[in-house]
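Nothing in this text is a laboratory measurement; each read-out follows from the coordinates by a stated rule. Predicted model, so just to flag it, every value in this text is computed and none were measured. Cβ atoms are built from the backbone, for glycine too; each structure is taken alone.
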Structure I
Amino acid sequence: MGLVEILEEYANGRRDFTGIDLSETSLVGVNLSGAILDHADLNGANLSHANLSHVRLQHADLNGANLSHTNLQGADLQDAILDGAILQGAVLDHANLSHSEMAVANITEAHLSEANLSQANLSAANLEQADLSGANLEVADLSQANLHEADLNQANLNGANLEGANTEGTLLEGEG
């Protein structure tokens, strides 16, 4: 199924696209809000400026995908693979990213307020100036991560690995 077909199906009310292969596809600015894309292959896809709010992307492969300035508010990315993904300026408030792989991802200036990142792998990720206020980072791997000027106010950091992380200028009031 190609992109045009998917967008037509979506416009006709279909929401379940489980297992779809859109690797290396340009999806710039598309609206797939509320779609089910579990186990989707979006490896290297360009989803910048897309509306993916409340999308289900459980176990999806977003390795190296461009999600810059994408609306992922309330999205479910549990167990998703986002290694090397670009999430610069993305909105992930209230998103579920538990157990996700986000190593070496560019998450600068992203909004992750109240997001669930428990047990996520964020090793060597760039989270500079990211808003992680109230986020659940329990047992997350933030080793070697860049948290320069990130907002971690009220974040749950219980059991998080911050070994070698850059926390210069990080806001940490009331963290767990």
Structure II
Amino acid sequence: MKRMDLKKYIRSIPDFPKPGILFRDITTLLKDKKAFKFAVDTLAAKYRAKKIDVVVAVEARGFILGGALAHKLGAGFVPVRKKGKLPYKTNSVTYNLEYGTDTLEIHQDAIRHKNKVLIVDDLLATGGTVKAVVDLVNTLQGKIVGIAFLIELVDLGGREKLKDYPIYSLIKY
């Protein structure tokens, strides 16, 4: 597969959503058919041999990559959503944000014991959200074989919260 510089497809927006934040906008990559295909194909190639049973992704941008990747890998797709958004019995985890807390949920029947799980999200920053997803997958006794990101913000140290798992990111800032 020919290498592609995906950074040139990411739009950087200063002071969004608040002053001092440099937001990495992936919509510019998603709308480009070659860049989006390359990103999904590259991630799929990394995990194809792992025989993934389910791809678990967090709303909303994680769904875009997660769904495409699940399709490419011939795996199921499991959404993790904010509290109150899933219609069936759920397990939940509350985690700390910079200012307050948030709660994520997963259906109790979403993952079978020892299913091989790939967790996917668009961005790794401080790692709090994906660590919460790891905790949810572990409550269902899934076997996490990898955690994949389109972008990793290296200076924010999120990888440290996930150090017990293999992490792969396509773009690093």
Structure III
Amino acid sequence: MTQTTEDDRLLIEAAQADPARFVGIYERYVDRIYAFVRRRTENRAAAEDITSQVFEQALGAIGRFEWRGAPVVAWLFRIASNALADHWRERARDAQVTPPDVPDPGELEDIDRRIALYQHVEQLPELQRQVIQMRFVEEKSIREVATALDRSEGAVKQLQLRALESLRKSMGGHD
């Protein structure tokens, strides 16, 4: 289990024991959820309202949350997707507005694929996982990763190649 996954588990357990500790989850993920919602809403005020609803719903459901090893942010993205769908249904009903980017089943499937990918990345050997994290999440160059890990650029490229091959195999050959 990686440090992030372990931190998520501890945050969930703390919030389940004392809902006032939900603030740790909020502080860790509010910016990501807001960015996700903002890209799919018509204005900042709507994005702020929906983001608030997401965390309110999550707080209300924290007692029923079952830890399954998936990142907490995936659960929050699903709540956000549902809140966005509700928002656009309501807007369409009230004003006959066509939603610009309503989350559809394909988007929810994409979130599920990302969760699966995250779980597979978590199973990689530590150095490979770090390379994947730095290259594709933090968007660092090969040179930056090599410097951070005190490895040669060739070694980083080899670690990245092995990690991607392992991911491809573990995910059944899907891209």
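Couple of notes before you dig in:
- Label whose coordinates, when helix-only ellipticity at 222 nm (-39500 (n - 2.57) for each DSSP H run of 4 or more, over all residues; to 500) is calculated, return -1500 (choices I, II, III): I
- When volume of the Cα convex hull per residue in Å³ is computed for each of I, II, III, the largest belongs to: III
- Looking at distance in nm of label points 7 Å out along Cα→Cβ at positions 41 and 89 over structures I, II, III, structure II comes out largest.
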